[in-house]
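Structures incoming, each one as structure tokens.
Taken together, the values in this text are just the output of simple stated rules run on the coordinates, not laboratory data. Keep in mind the model is a prediction, meaning the values are calculated, not measured. Cβ atoms are built from the backbone, for glycine too; each structure is taken alone.
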Structure 1
Amino acid sequence: MNVVKKMVPRRAATMKEVAKIVRSKNSGPFEMTFDIMFDDEEIYERVKSANLLTDDTIKKLYRVPDEDILVNMYFKPALAWKCTIRRPYAQGSVGELDTLGTQQHAPLLDIVVPPVFIS
């Protein structure tokens, strides 16, 4: 089986250009989870060392207070980043617009990842 890796630019690039998968999903009726996964360790480390996916970034993108960020972590064995937040509305309640939570990852796609600097 041939594994095709994504061609990732060395210049400044958006998360959608460097990540293999950017997704959001329901994590129960009161929580939502975001995942960003990478093809290889170099790209994973590039994003992690840029310190882009901080609590402050999540608060700004999703308009949530500190206490609504339940998990914000990198997981090297999977070359991934994961964040879980409290949902602004309970799943299926009045005012809730995305029952499965699968459309909430869009703000993450345009985060700009710095270029690779060769020393």
Structure 2
Amino acid sequence: MGLREKYAGAIQTAKGIHMKGSADEREGKLYFKGTVNTPEEANKIWDAIKTVPDWRNDVVADIQATGAPTAAAAPRTYTVKAGDTLSKIAQTTLGDSKAYTKIFDVNRDQLSDPNTIKPGQVLRLP
């Protein structure tokens, strides 16, 4: 089995991320060289490479990120108003009134009954 086959998962990850560059096998090593948009994308390729236990013996990689790290998405919240129900909030924020159970599930630390919410409560949204 060649190194390209051995690291097919990492190569597919790089292709899926649209890494600009190549993964070339020569002199008994697999050379990953290229650029991706973010450090997170580079880390995904590294994670895929490291699924092979002896990767240190096989791989020489230079994967550069051309952009800044992506900001983690701020958790979405909703502040309960008078007359709100979880179903109404689910319809407004998630587009599906039946998704009220998802809102209830992510807020179990402050809700014990999906029918009992209070104005001013700040609920996390899934």
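Given 0.90 as the derived value for FRET efficiency 1/(1 + (r/R0)^6) of positions 45 and 101 (r between Cβ atoms, R0 = 41 Å, to 0.05), which of the supplied structures 1, 2 does it correspond to? Show your work: numbers first, answer last.
On the way: 1: 0.90; 2: 0.65.
Considering all the candidates, the number was obtained from 1.
Here distance in nm of label points 7 Å out along Cα→Cβ at positions 53 and 85 has been calculated and equals 5.7, so which of 1, 2 was it run on? List each step's numbers first, then the result.
Working: 1: 1.4; 2: 5.7.
Only one of 1, 2 returns 5.7 for distance in nm of label points 7 Å out along Cα→Cβ at positions 53 and 85, namely 2.
Upon calculation of helix-only ellipticity at 222 nm (-39500 (n - 2.57) for each DSSP H run of 4 or more, over all residues; to 500) from the atomic coordinates, which of the structures 1, 2 produces -5000? If you can, show how the numbers build up before the last one.
Numbers: 1: -5000; 2: -9500.
Computing helix-only ellipticity at 222 nm (-39500 (n - 2.57) for each DSSP H run of 4 or more, over all residues; to 500) on every structure in 1, 2 gives -5000 only for 1.
If relative contact order in percent (Cα under 8 Å, 6 or more apart) comes out at 36 when worked out from the coordinates, which of 1, 2 was used? All intermediate terms of the calculation are to be shown ahead of the outcome.
Values: 1: 36; 2: 20.
Considering all the candidates, the number was obtained from 1.
Taking Cα Rg over 2.2 N^0.38 Å for each of 1, 2, which is largest? If you can, show how the numbers build up before the last one.
On the way: 1: 1.12; 2: 1.68.
Largest value of Cα Rg over 2.2 N^0.38 Å: 2.
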